[in-house]
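No lab work stands behind these numbers, since they all come straight from the coordinates. Note that the structure is predicted; figures quoted are calculated from it, not measured. Cβ atoms are built from the backbone, for glycine too; each structure is taken alone.
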Structure I
Amino acid sequence: MRLHGPWQSWALDERTALTIGVYDGVHRGHQAILERTGAFDTPTAVLTFAVHPVSVVSPGHAPPALMTLDDRVRFLELHGADIVAPMPFDKVTAAMEPDSFVERIVVDKFRPVAVVIGADFRFGARASGSAQTLRSLGDRYGFEVVVVDDIVDNGVPIRSTRIRELLEAGDVADAARLLGRDHMVSGRVVSGDGRGRSLGFPTANLDEIRTMVPGRGVYAVTASVDGEHFHGVANVGVRPTFDASEETVEVHLFDTNLDLYDRTMRVWFRRHLRSEMKFAGVDELVAQISVDCEHARRVLE
């Protein structure tokens, strides 16, 4: 169940086991927290934020989102959340002191028997609240506090920040290992300049992408359009062979002639094939695209 509207209007009949966080990506570290929250014999609730708090506290410096809010809610439910509450985050919320946040929102709205948090959890104005702060407030209001240890990959804790760094480097395979699934973007297919079709490799040009796109390069991908699934290759970059400057996401789907214009496409990045390159001419580019497609087919078999 997803709670809608301002948090002041929320009301739950039952006590809950609550976890709090942005949960961008719902990665393996998040999944461990959700699993622990679900161990209590009471509904599992997630208090998340509709926008990243940094976008309010420090406008212009928020990290790119790994998933849309709708997808975040869907994956939180998939991993055991009975109640997902995307809290509108604004300057008033950001200014709440830790004790006020706990009293007015955590206790009054969620009536928790327990609050389960990650090892790096901070809350309240200026991120001044810690796990110890929460434990003290738990003693006051009658809820248990559980801190879940980090899930570590190659000696490094799994964090959304680390996943973004991997995606920026084009390392979508390692990002997928930390996420527990392939990174996905969604966009609307718009008209392009038709150059891909003229080269024998028609592409769908994606616009209105609201989540992080991996770094420039060529990728083996899977895609879906209206429930139909395809394999293909995606190019992220500025097409330097043609001296273009605008960054685009272009997807060539194998073995289909569908009219994709103005349709929504979801694209999962499976493997980085190569970096962006400038070729001496069109013939060299076409030869390399053929190699890329064969490479992608082998990867995706």
Structure II
Amino acid sequence: MRGWVAGVTAVAAGLSLSGCVVAVGNNSPASLSPAAANTKLAGMQYLYGSVEADAISRQAWNALVSYAADRVRRPQADSVVLAQGSSLESPRFVPCAGKRPAAVFDVDETVLLNLGFEYDDLTGRSDRDFSGRWRAWEQSDGHAVLPTPGAVAAIADLRAMGVTVIFNTNRDDPAGAARVIDAAGLGPAVHGDTLFVRPDTGNGDNKDPRRWQIAQRYCVIAMGGDQLGDFSELFNTSATVAQRRARADGPRIAALWGRGWFVFPNPVYGKALKGSADDIFPADRRWHPTGEQ
């Protein structure tokens, strides 16, 4: 989900990921290219270049298709969409009675990779306005995207088993969103039917109202995204790094990962990329060699 995160990426990615560039294998500071000094690069190396990210994506899609097939064979009473008024501590779910199955996906860095935009973000001038560049990207022809590894086959499999595939994105331009989904080989996507965009409900980046609208019509048996807001806005309320992480670990929520909720890797941007060393590492799990610091 490509949100309005221009400022977060460079600082957080540099803190949490740039060490990987200099500490692995034969990479020494002297051997780094000028581009490797860019604090955005490490996350992009991983997500857009590595076989590891490719494998994680395929793993998620394979698991999602297997889970959805089981739900189609053995329907359950409830969807995987949290009901209005629910909480992460005591989750309740929208019921499925009489509804056809659907799977709901974020678009950016979930079903497709924004290679062109991120290349420009990495190599272009740093003084440019983010929102203007993103608006131009939304209106582009879609030639500079790729589907996430495994997405094309998985979405085709879902449709073949009778599951309606619905896209819920925080892009603003419905025509551009439909165009890029088609360009990635994942369409069709019809605005107001199988495609929902940020302005549709007047709630900004909050996807919950769109999810509830979808869940009124369909039994949502699976959801996929790269940010936890792709599953519930409850994850996006103010919290420390540790508190936010704990929200995913409550017994009822933890049971959903890989069983209805499927997360795709994104170390490039988003709410996950925040926190200082003191925020990230518990005080009782820190270490230095004896005599150092």
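If Cα extents along the principal axes in Å computes to 72, 39, 35, which of I, II did it come from? Mind showing how you got there, number by number?
Working: I: 72, 39, 35; II: 65, 47, 34.
Source structure: I.
Say we calculate percent of Cα pairs over 13 Å apart, for residues 80-135 alone for every structure; which of I, II gives the highest result? Please report the intermediate quantities before stating the final value.
Numbers: I: 65; II: 75.
Structure II gives the largest value of percent of Cα pairs over 13 Å apart, for residues 80-135 alone among I, II.
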Origin of the value -10500, where helix-only ellipticity at 222 nm (-39500 (n - 2.57) for each DSSP H run of 4 or more, over all residues; to 500) was derived from one of I, II
II
Figure out for me which of the structures I, II the number 28 belongs to, where relative contact order in percent (Cα under 8 Å, 6 or more apart) was derived from the coordinates.
II
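Rg and Dmax of the Cα atoms in Å, for residues 48-215 alone was computed and gave 19.8, 70; which structure, I, II, did it come from? Numbers along the way, then the final one.
Details: I: 19.8, 70; II: 17.0, 54.
Structure I accounts for this read-out.
When FRET efficiency 1/(1 + (r/R0)^6) of positions 128 and 208 (r between Cβ atoms, R0 = 35 Å, to 0.05) is computed for each of I, II, which one produces 0.65?
Source structure for this number: II.
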